[in-house]
1. Given -13500 as the derived value for helix-only ellipticity at 222 nm (-39500 (n - 2.57) for each DSSP H run of 4 or more, over all residues; to 500), which of the supplied structures I, II, III does it correspond to?
2. With mean count of other Cβ atoms within 10 Å over residues 159-166 as the yardstick, tell me which of I, II, III scores highest.
3. When distance in nm of label points 7 Å out along Cα→Cβ at positions 47 and 135 is computed for each of I, II, III, which one produces 2.2?
Structure I
Amino acid sequence: MVIASILFIIGLIGLWKSSDWLIDSGSAIAAHYQISPLLIGLSLVAFGTSAPELVINALASFKHQPAIVWGNVLGSNIANTTLILGLTAIITPLCFKQLRQTRLLAAHALPPVCLLGLIARNPTLGASAGCVLLLLLAGYMILLYRSNQLPCDSDKNSTPLRIAMPIFVLACIALPSFAYLVLTQATTLAKLMGIPELIISLFFVSLGSSLPELATCINAAVKRNTGLVLGNIIGSNIFNIAFVLGVSACIRPIAWPGSLGLEAVFVLALPIGLWLLSTIVHALHRGVGIILFMLYGAYILYYLL
């Protein structure tokens, strides 16, 4: 158990660092091509921070581990919208102004609605359901393209393209390696400790794969780059459901565990609540951030008690 725990921690650290390299180099590439911070967060950075979930779920699908597949995606989205968004809102108010100029907050609520509709139709998601989710992703990318009318704040001191590109490629190679280490050791720990794989994936694996979002958002909040924070969270949540689950379902059918009713409510209610909140207030302030943070704490206590 000691060796498995050490390898699990090494895997999480490696996953975090390689994702960090992917984010930094990807942001530098995007800045080179004059893309606004919000759209960088919604697209390239969101994809980069969702890469751990993608690799872990692809491997779990090949190994026929649906508990890991569902727990990782749903746990990551819940952590993103409560823990990470709450912490960053405590650091600095997150302004909704740029997002309200687009339909992206409404689009944020569409993937979970579609996902639950597919599950209600057939609790086992197959290739056809996976293709529907991937089509949602295509629609999201088209919406992003049409929203590229925001002012650009490219960083003149960002990493040169000739340096950023090799780092980006290296990070893409390192991510699957560390993700495989996390997946195998998480499964080993679950069996050794007698803990169900679903619980391990909902918390340990999902939190580990959410470390890139956490690091990126806190760093951006400290620098008052609220566009990148909201873009990263919203983009990552959309990528997790539409892309990560879509690819997982195309690899192998994944059955919905009936024990995830609470997670289904969270994943559906949180984006809808965020969208409704944006129509009432101009920014996500510290008070709401504290509520979101406490909500994640209550969610953990629910499983511990």
Structure II
Amino acid sequence: MYQGIKHIQAFLAIARLGSFTQSALELHISQPALTVRIKQLEESLGVRLFDRNKRHVVLTQTGRDLLPFLERVLTDMESVLRISRELACMKCGSVTAAVLPTVAAGLLPEAIRRFGGKYPDIAISVIDAIAERILHAVKSEEVDFGIGSYLWTDREVDFEELLVDRLGVFFPDGHPLSGRSRLTLRDVVAYPLIMPCRGTSVRSLFDRAIEKAALKIDLVCETVYLSTAIGMVRAGLGVSILPEAAIRAADCGGMRMTGIDDDGLVRRIGIIRKQNRSLSPAAGCFVQALKEASRVPMAYFSSAAD
């Protein structure tokens, strides 16, 4: 126990009981040890707290003036210790994470289910955001950590890989791309494209792949939300390159997804943390739940699109 608490407890016990002997018995310490605590407290405060002789112990005027303040200090310090123990034992607390939308809709619910079963008193807050927003939230310490893509070299953050997520092309049933088990990027960009907006991990990977292959595209629409892109594809407005994880993050009925033969269209998804920052016990346990959930086969989370 923090030594300051013991000294204040000694002072309050003597002030209440008016006796060093009775106070020592109550605190389960020897009377000389109690005397030492009071002496050390008086020296640290620079004032005399008690007037005492062989028969009587009474508070000095300074002691009476300090009494209500030290009572509040003890209450506050005991609260700090209690809450610290509860945080360490996972009986209270919170975790805040910034998460890619596909992860928030797919992997994250399973991790929360696992974590909540063990630690029901910990609150989980989720900010579903695009890659750039996640990086900013981590660096500004708005969140405990992020779950995003490794796209940039940044000395302010650490990245720990959770899983690898390939990009695929999504198109409606009956589309000319149907019936082919694998497609090239050139095959895909021959059709109007509906793509996630700039700043997203998918768009960053796609733009790099297009530039490397020196391909021209017909971009008919940019969207922020995955569900919007899928709705437009379902309506026949074009095709979209999205994470294969989208098949467990959105309703893909009436659509098909095929992989693309391009090593550049692969996302490394992982935990993003600000460098030299420790996670709280709750955040650390939640990261472990994420790692366990990431090892569950994709088919577990939902039935995949054809």
Structure III
Amino acid sequence: MVKFFKYHGLGNDFIIIDETQNQTPELIETIKRNFVKRICHRHFGIGADGLIFTLPPQNNNDVRIQIYNSDGSEAEMCGNGVRCIVKFLLDNHKVSKDQDLLIETLAGPIKASVNKNNEISVDMGRPFLDPSQIPTTLKTNLLGVPEGFVEVEDRKLKILGIGMGNPHMIVRVNDLSVIPFENWGKLLEIHPTFPSKTNVHFVEVQSRELLKIQVWERGCGPTLACGTGACASVVAMKIMGYCNSNVKVKLPGGELNIFWPKQESNIIMKGEAKKIYSGRFDLSNFVKN
């Protein structure tokens, strides 16, 4: 029987399995795509947008995490997932508010803390604008952002590419309520301009201090929120001149505050994360061939 925890950040939900105590070491060594798909299935498993393992740190960090999308693919980084891990550590490990935490991810160490109002602040690092680092085949425009045009369902869309340790495609639209979101999201996720596939974000600029976003996550499909996507959207819109440095991002699951003072600065993301429930499952039910 394996103990698990379920947390969400603005409705973007994750199963967390704590491997810092080597609960199921054989699972970590032989992790299978099918296991993640089964455990994240909304009807046949626990149900989640992703699965996160907490592991002993390797480089003087507080914890190491492995993040998997619901389709079984591994993710380099996830802003909402990091906030969920911070709240998990606060609830279950000897971690105090206002303590700086270093969380080891495939995209590098992420610094985070919790304030007295239970708001979680995450230093998301600097965005990647070099097309080869995102990666994307888009060419950099005069403002320094990878930019191009793609055709989807007889529509020509202007797209931007931003890297946050994972790839993001940004599409600015006038009105989110009238776009064929699922059709476009499904097609753009696998568009050849992003060879490793991509997260897709449709952005409606409501003011210089407020962006409204719909999220199509790589390996998940529609989700209620995406932390790295919120950051990537602010970066793209700020460089293109549509928003300011301190922006509220309205997502289907709630709001995040994103602060990016200048291009050489790290991005700071602030928002909540909450526990949903915890329990145990029979591992043998999910690792069958």
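Derivation of every value follows stated rules applied to the coordinates shown; laboratory data play no part. These numbers were taken from a predicted model, which means no experiment stands behind them. Cβ atoms are built from the backbone, for glycine too; each structure is taken alone.
1. Structure of origin is II.
2. Once mean count of other Cβ atoms within 10 Å over residues 159-166 is worked out for each structure, III has the highest.
3. I
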